Each structure stands twice: as structure tokens, then as C-alpha cells.
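Only the coordinates and a few stated rules stand behind these numbers; no lab work does. This structure is a prediction, so every number in the text was calculated from the model and none was measured. Cβ atoms are built from the backbone, for glycine too; each structure is taken alone.
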Structure I
Amino acid sequence: MPRKLAAGNWKMNGLRANLTEIETLAERHADSQVDILICPPAPLIASCQGTLLEIGGQDCHAAVSGAHTGDISAQMLADVGATYVIIGHSERRADHGETDAIVAAKSEAAYATGLTAVICLGETLEEREAGTTLSVIDTQLAGSVPDTAAAHNTVIAYEPVWAIGTGKVPTLDQIAEVHAHIRSRLVARFSEGAKMRILYGGSVKGSNAPDIFGVPHVDGALVGGASLKADDFSEIITALENSK
């Protein structure tokens, strides 16, 4: 089975002075048996090389180049040393109107450049309360994940929108239900579906990480605020390293 993955999304946070947090993580987990990924703001990516951690982008454009002011191509990310890129985060979907089709196109661009796409899925609070979570996930999986997805180029991140940065966390049974559902859909659609990693994201912290990582089909976490400080993220990484 693929190695588990602890992924940190710094979002629009961090300056060059904060790169010491990444250096500290690399030193603490130099011999880790799990993969550790940090996705800092784009201006910091090139400065992260040599840390022995995986470094990724937070988004990419579907085109290789062109008149897209302010955008970054997958090729540009790879050129400065990124190996992963987050695609379709709920904040991109909500703030920039990204559809499933756009997410799929960006994922294809990532594959073409050799990047691993971390494709994000998740329901809103209204969808959760309406009982449509699994149908929402089905729609996003079908529309956002390209047919060319495979274990080596795709990670699925389940992030219930209502749990991101709110301190609210689904019950372990709710997490288990969605992750098992995602796994069943991946296995049905892809030959390597059993090997594709599925991360949980949404208010993950050191105190709840051990329980979350004990849930079947949770292969790691996509972490926001708790990844900004080495001490906080290290607790989550250690919990993942100790999970079975």
C-alpha cells in the first residue's frame, strides 16, 4: 500500500521568515515512514527546496501558458521544484467559482507535468443537513477526477466545507461513512482505486488526529492552520506515524 501522507496547506499565510518551520519539521521527521507535504504560498516554493520534504502548490491553471494574469501553470510549479498541487479546494470553488470541469482540467494539467494532484471534495453544511452528502461526493468524484487518475498521480482529500477552520469536526462514524464510500467509488472506477490515498481535512489537530487516523480508509490528512507551526503539525505527523 502507498505510504500515508500528512499534507499542510498554508493558504495565504507565511513569509520567508516562516520557512524555519519547514526546516524544523524536516529535522524532526527526517526518518519518517510517512510522506510529508507542505504547500506554501507560491512565492515561497523555490525557497523550500533542499528541505527533504515534499513541496506543492495550492492551485494551478489548466493551460500551459498564455494571457492569464496572476495565474500559475503546473509547468511553472514543477520548474521550481513542486511535486504536488492542491486542486479544487473548497475555497477555490467558492471564491473563484471553480466547477468540477475546471477542477478536472487542472488535474489533467498537473498529470501532464508530472505533479500529483490532491483533488478536494466536500459538502457544505446545508448539504450535510439535507442528507445529500454522499450524492454530492459522487457528483464531485465523477466530475472532478479525470479518467486518467491513478495511484501515482492522484490523492483524494475529503474536506467537509463546514469543518474547515471552524473547529467543528464530523463524528468518526461520519468520516468513516464518507471515506468508505469514496473508496468504493474509486475501486469501481479505477484499476488502482484500492491504492489511491484518501485524506481527511477539516479542523484536524494533535488532539483529535489519533482517533481520525484510526478510521478505515483514512490515509492521512490535509491540514490548514495547524500546519503553520512545526510544533502543531509535528503532533499530527507523529499521530499518523503511529497509526496502523
Structure II
Amino acid sequence: MKVAIVTGAGSGVGRASAEALAVHGFAVVLAGRRRVELDETAAIIATRGGEVIAVPTDISDEAQVDALFARAVDAFGRVDLLFNNAGMGAFGPIEEVSVESWRQVFDVNVTGVFLCTRAAVRQMKAQAPQGGRIINNGSISAHVPRMHSSVYTASKHAVSGLTKATALEGRAFNIACGQIDIGNAVTPMLQGGGPGALQPDMSLKPEPNIDVAEVARAVAYMASLPLGANVLTMTVMATGMPYVGRG
């Protein structure tokens, strides 16, 4: 049995992906800040016969990340997959963004991804058989920004750089690293809900979206590949959203 760690597993993309990975035969270690939501995800997986544990974790805290990986190895013996999914946003005109907001977003979206990646690489290099896969949740914002998303966009560009650097360093150790960039999946973080998404002309317009299950299916596909094959980047988005083209 393969073993997956999923961060931000209490809701949205994390929960859906953890469920999909369990269906595909992974034992799943659920990480996130909120115990109640993690337990809900764990219960869903367990009732379907999957092997699962929940480990409340603040991924921006080095000691908690190290404890997460130690718990996973203690429970299941190894780590075959890390899905760096946890993330947060801070939105508003760049001149109004506080340094505190900037640091909070980078602590989770960049430092947290780095800490989990570092722990995963250490474990994947040490285990036998050696190797594993890391999937980073980027965003369409890793390519182009929305209005008033300077902090979030900068953090996701940083994730793209870390993805490529990890893919390069992992080659010699049978460690694959790729990134999934998501556009308008229906989750609590969806910016296109409510009255609409903020457009370049500062208008609000509703945008097409996709079910989060489609994202989970893509994550499961990436996870299913043999380590000799890698999806370096994948974009999963609503077909009609205004991503391709000039705004």
C-alpha cells in the first residue's frame, strides 16, 4: 500500500483529493489546522474502508511539520506522496496590503510548502525502496494575476519556482515533483462566487466554474503515474473562464 500526506485536507480540494487517493488505494495522512474538519474527512474515508489518520498541523511551523512526517512513518512505514495543498489568500489593492498579511500568506503558501517538501525529500531519499512524488497546488495565479491579488499571486509564483527546483533535485533520488494549477473550482476559496469575480475593468462578473471532484480526479491521475513519468504542470480550469485571451 502506498502512503499519501495531504495538507489542507479538512475541506475543498484537500478533502476531495484525499478521498480520491483513498479510493485509488492510498493510505492517507490528513494534515490541517482544524481538528473537527480533519476528523470529518477521516470519517468519510474510513466509512468507505480506507486507511486514514488525521494529524492537526500548522504547516508554517517547522516542529509540527517534522512531527507530521514522523507520525506518518510511524503509522505506515513510509511516504510515497505529498500533496502540498494547504494555502490562504489576502486580497486588496497593493497599496493597502499590510506587511502582516504578506507574511501570513507567505508563511503558509511558501514557507509551509518548503517545510513539507523538505521533510518529504528527506524521508523519500532515506526509505527503501527510495523515492516518491510531490504534487504542489499552484493556481492559475501562478501564471497570471487577478486584480487585487498581489500577495497571493507572488506566493504562487514562488511555488512554481519551488516545483521546478524540487523536480530537478529529485531526479537522482527517484523523486518526482509536479504542480496542478486550478481555475474556478467550487471551494470555499473560490473568488468567482457571490456577485462575481473582479475583472481588469473593476467590474464584477460571474464566471464559469467546475466541480472540485474534477480537480481531485486530476490529482489522483498525477499520483497514479510510475515515478519514471511526471506531470510537471497541469492546468485544470472551467473551459469558459476568462484565462486565455486579453482582458
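Summary table
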| read-out | value |
| --- | --- |
| Structure responsible for 18.6, with mean count of other Cβ atoms within 10 Å over residues 37-44 calculated and labels I, II on offer | II |
| Label whose coordinates, when helix-only ellipticity at 222 nm (-39500 (n - 2.57) for each DSSP H run of 4 or more, over all residues; to 500) is calculated, return -10500 (choices I, II) | I |
| Among I, II, which structure scores highest (criterion: mean projected area of the Cα convex hull in nm²) | II |
| Read-out distance in nm of label points 7 Å out along Cα→Cβ at positions 5 and 213, computed value 1.6, structure in I, II | I |
